Structure P
Amino acid sequence: MQPQPRRTGPAPGTPTAAAALLEIRLAGRGGQGVVTAGELLGEAVLQSGRHAQSLPTFGPERRGALAQCTLRVSDAPIQLKCSSASPRVLVCLDPTIWRHAPITLGVKEGAQLIFNTTARAEDVEAELRSRQVVSSLLLEHFTVHTLDATGIALEALGRPISNTAMLGAVAGVTGVVDLPAIEAVLLGRFGPAGDANVAAARAGFAAVEGGAR
């Protein structure tokens with residue numbers, strides 16, 4: 001059974017304005033906090049006065065398998081409930097999953113792609129255009145951004161859980177929420193560990209290659 005969308009924000013009352021709808025796909029492996037990242041980002045969007053809906057999808061139910069979450073953001077209430085998506089932002093939390101699973105399916109022309117990797121953005125772009133990996137892209141225009149979110153997590157948290165560093169990178173690249181909104185939801189969710197997760201988000205914001213700051 002497909003999981004039901006987790007909606008944040010007021011209940012739908014008017015049709016979603018398609019032009020104002022932004023879809024963000026977060027992808028990684030089970031155990032990396034992909035779904036949590038989608039929920040936290042949705043909460044930050046809500047606190048910023050917009051509407052958000054998060055919908056997790058899973059592969060085989062085991063740690064390390066593909067895990068994805070689609071987050072929809074809009075200025076209007078969101079009525080869509082389907083799991084299919086045409087994301088304009090792709091956030092890859094795992095350094096290798098994109099070489100083995102088709103996480104780029106449906107990505108729109110002009111998309112922003114944020115990868116957790118030690119590789120340079122231009123090298124990742126070349127591999128995506130090579131048609132030699134599962135997540136190859138045939139698009140003409142897209143932008144790749146990279147950061148070593150795993151390294152940041154190890155330093156800030158002592159564990160290789162990259163999700164909060166990647167949330168900082170999302171704020172730095174897209175502007176869909178600002179960094180203080182991310183910090184607020186992290187402090188609210190993680191309690192005593194909130195400060196360390198805020199440090200990871202700030203480091204991700206500062207480190208992402210090509211961030212619009």
Structure Q
Amino acid sequence: MMKASARAMAPALLCALLLAAPVLAEGSFFRYENAEGVTVIDDHVPPQFAHKGYQVLNAAGRVVEVIPRALTEAERKQTNNSVIQAQLRREERERQARYDDMLLARYSTVEDIDAARGRRLNEIKVRINMLKGNIANLKQRLESSQEEAAALERNGDKVSTELTGTIESLRAEIGVADNQVARFRSELAATDLRFNMDVERFHILRPNIPRP
């Protein structure tokens with residue numbers, strides 16, 4: 001009975017953790033730098049990177065809000081705000097330069113970017129399809145368990161704790177998988193947006209390379 005209870009609790013706990021993840025309104029994204037200094041576009045900013053500052057983008061990739069990095073103690077004591085603003089602008093230029101260097105080092109043509117986009121989007125779609133297949137299997141098992149429980153009740157028999165636990169566990173697993181599918185779909189949109197922005201920036205940096 002303990003094992004059945006544990007199986008039921010684990011998916012429920014994971015589902016709660018997924019639901020607690022901070023996300024933006026539909027159609028919006030965050031752009032921030034990770035620990036390696038790589039620019040990331042996602043539907044949330046991990047807490048460990050939020051203090052470094054980030055940008056809020058709309059579905060077209062336009063910046064709608066800029067959240068500056070947290071000021072240091074020395075900067076908070078600085079009375080000349082123009083000095084701080086100049087420092088923040090300098091850091092933004094440096095961030096843009098790092099992104100540009102990475103972009104040009106990684107791609108030689110727009111076709112290279114589009115090929116990388118296709119590979120990454122396909123990887124995410126494969127994961128979504130695998131999850132959807134798993135969800136279908138879980139729903140079949142849930143339906144079978146529910147039918148078994150209904151048959152016992154119709155015959156006046158008691159539904160076992162183990163069967164009840166199995167039904168609860170399957171429901172929780174389906175909820176977790178549904179949330180994972182939603183998360184991957186959000187990642188799909190964010191990834192496509194990131195590559196669109198890569199293409200636009202590449203054209204700015206290499207204007208003589210013709211568009212496909």
Structure R
Amino acid sequence: MATQTLLVGLLVLCGAASAASACQKTASPLLDDNFRNADPGWGQPDNVAAFTPQGLVLTPPVSGSAYRWNAGFTLAHNDWCVEVVNPARLPSPADEETVGSVGVLFWGQDLQNFYTATITLDGNAEIDRLNRGAWQVVVPPASASAIKIAPAAVNEIEVVTAGNRAAFYVNGALVTEISGRAPQNGGSPGIYGESGPNGTSWVFRRARLY
């Protein structure tokens with residue numbers, strides 16, 4: 001978890017499109033966004049989040065973090081599944097310290113309260129919680145063999161919620177399940193990323209909510 005968090009989430013606010021999806025659900029999405037004509041719930045683009053033909057490019061501050069959420073939707077009993085592209089050039093080693101982590105935001109209540117399910121490019125996955133502005137580890141980093149660590153590889157990161165239960169998947173493989181404290185309406189879904197000391201940009205090329 002990066003020590004510096006950029007709390008700029010907007011209160012208004014997974015392969016190629018032809019590739020098979022590993023999302024647990026596949027039919028009738030409530031939201032299916034490739035960000036070329038981004039859903040207005042993501043808010044306006046800025047120097048942290050830009051909408052491009054390749055997807056939503058999230059560029060956290062150096063050694064910091066950033067996120068965006070979409071307050072037009074909730075995660076009470078839903079499947080939140082995003083595709084994110086690894087940077088094309090990676091340092092050696094490529095880990096949380098040098099590159100940062102990336103994933104989804106869920107059970108978002110406000111700027112000080114949400115959960116993240118993230119991966120790092122040394123093959124680890126974890127779940128954390130921002131609780132009243134303080135980070136708490138929910139599931140410590142652990143190896144997840146489904147994570148694709150190669151430069152420019154695409155990972156599908158997914159959380160399926162049901163009340164206070166959430167299941168975390170990477171590329172269709174179950175990583176872990178938790179019991180937590182979901183907001184009454186399930187909270188808002190979002191994306192989350194961190195940056196290494198030399199800067200990192202993450203391309204979220206598709207986001208689907210079922």
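Quick note: the coordinates plus some simple rules give every number you see, no bench work behind them. In this text, all values refer to a predicted model and were calculated from it rather than measured experimentally.
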- Structure from which -24000 was derived, helix-only ellipticity at 222 nm (-39500 (n - 2.57) for each DSSP H run of 4 or more, over all residues; to 500), options P, Q, R: Q
- Item | With Rg and Dmax of the Cα atoms in Å derived as 15.0, 43, matching label from P, Q, R | R
